[in-house]
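The next part holds the structures, each set out as structure tokens.
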Structure I
Amino acid sequence: MRNLICLILLVLSLTPAAFAWEDFYILKPSEFQIERTPSQRFTPLNSVSCRDRIKQVICLVDNSSSPNGPRQCLSGSENFAAPIEKIYDILPEKLQKAFCGLDAIFVESDVESLAYAGIIRANEKGEVEGSFIGVRRTLLETAYDATSVFGWKEQKAFGIIAPPFVHLPDGPRVEVILPHSLSALQYIFIHEIGHILDFANSANEFVCPANETCDLSKWDPVEFGKMVPAANSFGALSWKNPMYPQDAQRFPLWDKLCFYGCNERLTVADMESFYRQLDQTNFVSTYAAVSPYEDFAESFTFHVLSLQGEWNYRVQTPYMAYSLEKKWDVLFPKKSWLEAFYQRDLKYPKATK
């Protein structure tokens, strides 16, 4: 998980290398290589609306390539557009605009995570030049409900291995009811768009203090630990630096929190203590506590869903129940920050093609 911080900060310092992480990619323009299907190539991308663009950029890929390498869009890619168009139709206009800046929506057959997002490297002015999203193929083939998907994901944090998207009785139980009662894709796409808007608008901005020298040319936790949140940035609400929460938010079991690529995980035996500790912080969800970037994407998702209508996100352990949407209602500093952010004249990535 800490590698994500490395990637994000390195791109902001405009180092020459390119980087990738399991749930977020930062690529140089030369690395984003995609060969579209014949029918997609027939229609110029700049001639379609944001919604129509979905069919033009959706790209079914095989397991032998990754976003930071050449990718061939397979025949039948356009068949996966309909579920995303359904989500597009109920998103607020501010999120719909993000689809005009997408260079690709990759349909992945073999990824550990539910989805990922990425940007094409910022230029010398610090502007994001392009963006893309990847999503599990099974989530487009079957309209899985949010309870099944996010319950399965929540249990992963406790080392529970189950077939997608199955709740096992041993771990925490999750119940999610989304506005409009749509599939889990509604939440997933809001979250991934949140990542893109974070980078396009510098919501999470970390700087080297004036009295420090921060060498970000390579991954060195000591050097990255010197960085601090910029004044009035989102990260300043919870994070000491890109790697660690503020002391008041760093609860005892935080060091074991991990979802993907983990050396250490929470266990089911930690469950009751973990949720009691998390409940005392200003992280709205388990995943929000992972990093400043997941903190923003999760908080952004909660803000947008709260604008769309009544919804519920409940985590149940054998002894306690936690209502996450009610917790969001009382996280006033983050709510106020997101409300102001959402009212901005937001910047959107411009598609590279």
Structure II
Amino acid sequence: MNKHRQVTIGEIKKIGIIGGGRGGTALLQTLIRLPQVIIVGICDIDSHAPALDLARASGIETYTEMEQLVDAQPVDWLINATNRSIAQRHILSHQYDNVTLIDGHIAELIWQLLLDFEKTLARDHEQRGNNIKEDTLNALKWTLTQRIVDKAQPVQHELEYIAFHDPLTGLYSRQMLLEFSEREISLAYRHERPLSMVVFDIDYFKRVNDTFGHNAGDIILKELADLISASCRRSDMAARYGGEEFIVILPDTDLSSTVTWADRMREKTASALQAPDGTRITVSLGIACLEFAAEAPSENAGPISFEEFFKRADQMLYEAKRSGRNCVASTQVTAQNRTEAALSKTH
């Protein structure tokens, strides 16, 4: 889980903003005036979004991808001012645990409360003639902003963990797997980089449950989940898909590397896991790897869906089981490389 560190009022915060629409513009206009804040960058897929134009006019770096912002700038807070789901924010926090990622709902709460705060002070000034110094006003705004984040973030993280993780194994849930996969498929096509899906299934798991009971089966599921988690990079995602079936998504990983990873996982499982009577537990694994080439089958002309990607990997799992279990089967899904395809058309 993403750890949130409370900060003191005197610290300068380096903040990045995701989203260049209404919310991003409101946040930028509000935070840019605070001396306790340095806006290090703002990103939106639309390079001419209103907040990006405002940022450029203010000398702030702009980006079209969040990864570009985080890689280029030191960021303390990354505020999501878009309508992207909470699940997407949680995915990002999994990959950037050194950054406090603030969801769009909390971001909207921040700028709405700050606007209301300014209006209240303005009315008070009109009615009573009270005038507050700008530096005092900014300090109050920043204190309010920090209090919102310090109080709301830890609670949200706890709720997210419950919502997005399988309660037995601690791996991600099917819904999170779907959101993560759709995001990674989109990135794979955008950058024309490989993406692999590995589907696991515990061999003869029903026999374990029938012979030793479901408690014994649950222990094996947890142990396998721990092995999978320990074998994943921060950029990967491991999820329990249902029953004794697990799925791992490996971004930027070609077929050869994925087969090596899966075979190592198969060997680790056979070595480390056993039933109560000492029988070794094994797994079968199916792999589908999306890669890009100058030429591709016509049926692969458009982006592959999660359902089709899973279908290909699941077919390989079936092949692994049909081949005797405790083995790996794989297939490559070839998509057309846009750059090479464009070059070939010009010749």
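Match the computed value 1.05 of Rg/Rh (Cα atoms, Kirkwood Rh), for residues 193-232 alone to one of the structures I, II, and report its label.
Working: I: 1.05; II: 1.13.
For Rg/Rh (Cα atoms, Kirkwood Rh), for residues 193-232 alone, the value 1.05 is produced by structure I.
When Rg/Rh (Cα atoms, Kirkwood Rh) is computed for each of I, II, which one produces 1.08? For Rg/Rh (Cα atoms, Kirkwood Rh), the value 1.08 is produced by structure II.
helix-only ellipticity at 222 nm (-39500 (n - 2.57) for each DSSP H run of 4 or more, over all residues; to 500) computed as -17000: which structure among I, II? All intermediate terms of the calculation are to be shown ahead of the outcome.
Numbers: I: -9500; II: -17000.
Only one of I, II returns -17000 for helix-only ellipticity at 222 nm (-39500 (n - 2.57) for each DSSP H run of 4 or more, over all residues; to 500), namely II.
Taking relative contact order in percent (Cα under 8 Å, 6 or more apart) as the criterion, the highest value among I, II goes to I.
Bear in mind that the values in this text are calculations on the coordinates, not laboratory data. Quantities reported herein were computed from a predicted structural model and do not represent experimental measurements.
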